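So, here come the structures, one by one.
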Structure I
Amino acid sequence: MANQFSPQSRLNRIAAMGRGDKTYESLTPCKNCKNTLKRVSSSGCVSCSNIRNAPKLFDGTMDRYRSPEKTKKRLIIWRKNNPEKVQAQRQRVKSYQTAYQSGRRTKLLQQTPSTANSQAILILYEEARALTRSTGIPHEVDHIIPICRGGLHHQDNLQILTMNANRRKGGRL
């Protein structure tokens, strides 16, 4: 009868270590879940350890092992090793952003009444840009009654806020 420490299992584990893999295929299944995929580090079953350790990820126990530096380093390595996935991801984000911006422009046009003074609206946007340049604090033009709440894109419904205040306000009145 083969066990996890049989010569073939050991060879599989050593080969996985040489390749830099974190898992290897064992000859005997796990007693609990019957899975044959084992961890190189502990020779324990992958699925059982995932089930056992999942709560630690969510209750904050593992937070001390995470840091922005480690996360950034891991992400850089992943992007370097998966250029085709990165490209596909960027295309998805780009198409999402394009669709969002297109929808927003359409909604603005639909919410712009015929009485709106486009010159006055442009002046407000210019004032926001000038404030940003002069103070160094980003300013944006905000709809007092948001477009998503039925507000109009009209000069009487616009105000200049700092970017942080505008983002905090969001779609609220």
Structure II
Amino acid sequence: MNTYKTEGVILKRSNFGEADRIITIFTKHYGKLTFIAKGIRRVTSRKRGSLEIFNVVSFLAAKGRGMDIITEVETIETFSVWRKNLKKVAAAYEICEILDKLTAEANEQEEVYHFLVQSLKKINEIEENLLSQHINSFGGNLLKLLGFWPKEKVFLPNFNVCSYIEQIIERELKSKNFFKRC
């Protein structure tokens, strides 16, 4: 079996079968990838705590028939300080959803990976009333990094980044209803 090791940020997860979970990770070396974590929902699973949304993890994966399988995982960062604040968690959800919707599978973008990690770390330092600005800044900079907006072109003060992203992805961002900001 072919295996590979990398690190990444867990963007989303969903239950699959009785004990498995499908996990989407934005990786440092391979871009956004979707994996299956076998048996992770069992109480005895050692990987269970590491594969939580927003965690930065180092992991070993094996090539599978359909999806690759996570075989080993180690937590690098959990962002435990801001996880206790619902508004900051909502901001992190929106950041992860924006990134997930704007990026394609298996397209290496190491600069975007580092930008995502720094944006999640910055949530800890930001006051609650400035979270909306942080999300807009993240969205605007991500649009420029991914080529959806010219790098030299400045956003107008009343420009709604959230609405522009929704036009690109042709659907509404689910997390914005949780944060109630757009």
Structure III
Amino acid sequence: METAAAQKSTFAFNAENEAKFQALVGKYPTKQAVVLPALWLVIEQQGWVSTDAMDYVARRLEQAPVAVYAVVEFYTMFLTSPPGRHHIQLCHTLTCTMRGCEDLQAQITEETGIGPGEKSEDGLFSFETVECLGSCGTAPMMRMGNRYYENLTREKLARVIRACREERDPAAEDHD
């Protein structure tokens, strides 16, 4: 018998992701090892990880929901609310701070009208500061979508934001 929470769940993998999920379960030695790949399927399907989706993954992998919640909270790539079309993650660890991320944070706020933890009214941008994105040698840096923008300057950042506004590929602006 399903619990009330299970009956109310609105998330389920679509047919394509269900097939991928089944392949993952067969590939890994334990169901617990499938948590991260299953969450990536959630991101692929809906762009963010809802509580319903976390509960669904936990149920499918026979895990306590809190175990899946902890994974989502630990990793910065798992968003728990719908992001803007262009989700900016600006690294603010020591190396990036020493190389100017605070100025870049102010610039992002000036150019998008939003601060960390916010989404623009038009849904074009969302912004958060995050811990290390693993590119200290090329600081300061940010991640937007699946793209890393390293050795970030005010000029490069302005080009990337402008490209997003003009619906052009922002990766094409990642040059000096």
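FYI, it's all coordinate maths here, none of it is from the lab. Since this is a predicted model, take the numbers as computed values, not measurements. Cβ atoms are built from the backbone, for glycine too; each structure is taken alone.
Here are the numbers:
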item	result
For semi-axes √(5λ) of the Cα gyration tensor in Å computed as 34, 17, 15, the structure of I, II, III it came from	III
Rg and Dmax of the Cα atoms in Å, for residues 81-136 alone from the coordinates reads 18.0, 56; which among I, II, III	I
If FRET efficiency 1/(1 + (r/R0)^6) of positions 49 and 129 (r between Cβ atoms, R0 = 35 Å, to 0.05) is computed and equals 0.95, the structure in I, II, III	III
helix-only ellipticity at 222 nm (-39500 (n - 2.57) for each DSSP H run of 4 or more, over all residues; to 500) derived as -17500 - corresponding label from I, II, III	I
Of the structures I, II, III, the one that 0.00 was derived from, the read-out being FRET efficiency 1/(1 + (r/R0)^6) of positions 17 and 105 (r between Cβ atoms, R0 = 30 Å, to 0.05)	I
Structure (I, II, III) behind the derived value 24, 59, 16, 0 of P(r) over Cα pairs in 10 Å bins from 0, in percent, for residues 25-72 alone	II
Per relative contact order in percent (Cα under 8 Å, 6 or more apart), the highest-valued of structures I, II, III	II
